[in-house]
Structure formats: structure tokens, C-alpha cells
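Peer 1: Given below, in the form of C-alpha cells, are the structures.
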Structure P
């Protein structure tokens with residue numbers, strides 16, 4: 001598959017993502033956000049969940065918090 005073919009297939013989605021300032025690499029964090037939501041559903045405190053996910057994914061707590069904030073925005 002050529003790049004233009006890939007863009008042709010996903011062009012509308014990419015356009016919407018661009019219009020709503022979705023970062024292209026955020027797809028990597030979808031499992032982390034789902035884990036966070038599950039932890040919160042199970043009454044794990046916010047900062048505890050952040051610390052666990054930061055350690056599990058090898059990123060800083062601040063990065064986890066930024067990702068969570070970005071993912072909660074309406075589009």
C-alpha cells in the first residue's frame with residue numbers, strides 16, 4: 001500500500017483529528033486511558049492510579065496527567 005492510498009482510506013478521520021487538535025501518537029495511550037477508567041471505577045484514588053500507570057508505561061506522572069486531560073476533551 002502506498003502512502004497516498006492510506007491517506008485516501010483514512011483521510012476524513014485524519015481531517016477530523018487535525019481539526020480537533022488530536023495528537024497523532026495518542027493512539028498509543030488508549031489502553032492506558034482504559035486502565036485508568038477501570039481503576040477509577042474500582043475506586044482507586046486519582047494519584048494512585050496515575051503513579052501506577054506512570055510506572056507501568058515508563059512515563060512520568062505529569063505525562064500521564066496530560067494525556068488524561070487531553071483524552072477527556074470533547075470533540
Structure Q
């Protein structure tokens with residue numbers, strides 16, 4: 001359900017942005033922005049799983065921060 005809500009919210013935001021400025025440039029920059037953020041998020045988890053702790057499965061970036069703070073103590 002959470003994933004569907006993110007998809008709906010992102011689609012609505014993209015539609016509003018494209019309706020406000022309906023150009024190919026805006027569409028291309030929006031697509032590039034989404035792709036780059038998706039790749040950055042994937043890369044972050046790749047680095048975490050390979051170099052921080054390969055045995056621990058993280059639910060998100062906040063889970064990583066919580067894990068690192070607990071590990072320090």
C-alpha cells in the first residue's frame with residue numbers, strides 16, 4: 001500500500017509540474033531527475049550491503065542511521 005501511495009503522489013506531482021510548464025525540456029528534466037534519484041538510492045543500498053555490514057538487511061536509510069548509532073555505543 002505504501003509503495004502504491006508513493007507512486008500515486010509522484011505521478012500527481014509530475015502531472016502538475018508538466019501541466020504548469022508543458023514543454024519537452026521540462027518532461028526530459030523531470031525524467032532525468034527521477035532516474036538519477038532512483039539510481040542514487042539503489043547505489044546507497046548497494047554500498048551499505050557491500051561495505052557497511054553485509055549480514056544486516058536495512059529497511060531504509062533511517063534504519064541504517066539507527067544501526068550505526070547503536071553500533072557506536
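Peer 1: For which of the structures P, Q does the calculation of helix-only ellipticity at 222 nm (-39500 (n - 2.57) for each DSSP H run of 4 or more, over all residues; to 500) return -25500?
Peer 2: Only one of P, Q returns -25500 for helix-only ellipticity at 222 nm (-39500 (n - 2.57) for each DSSP H run of 4 or more, over all residues; to 500), namely Q.
Peer 1: With Cα extents along the principal axes in Å derived from the coordinates and found to be 44, 25, 20, which of P, Q does the value describe?
Peer 2: P
Peer 1: Using the calculated result 2.0 for distance in nm of label points 7 Å out along Cα→Cβ at positions 28 and 44, pick out the matching structure from P, Q.
Peer 2: P
The numbers here are math on the coordinates, done by the rules we state, and not lab data. This is a predicted model, so every value here is computed, not measured. Cβ atoms are built from the backbone, for glycine too; each structure is taken alone.
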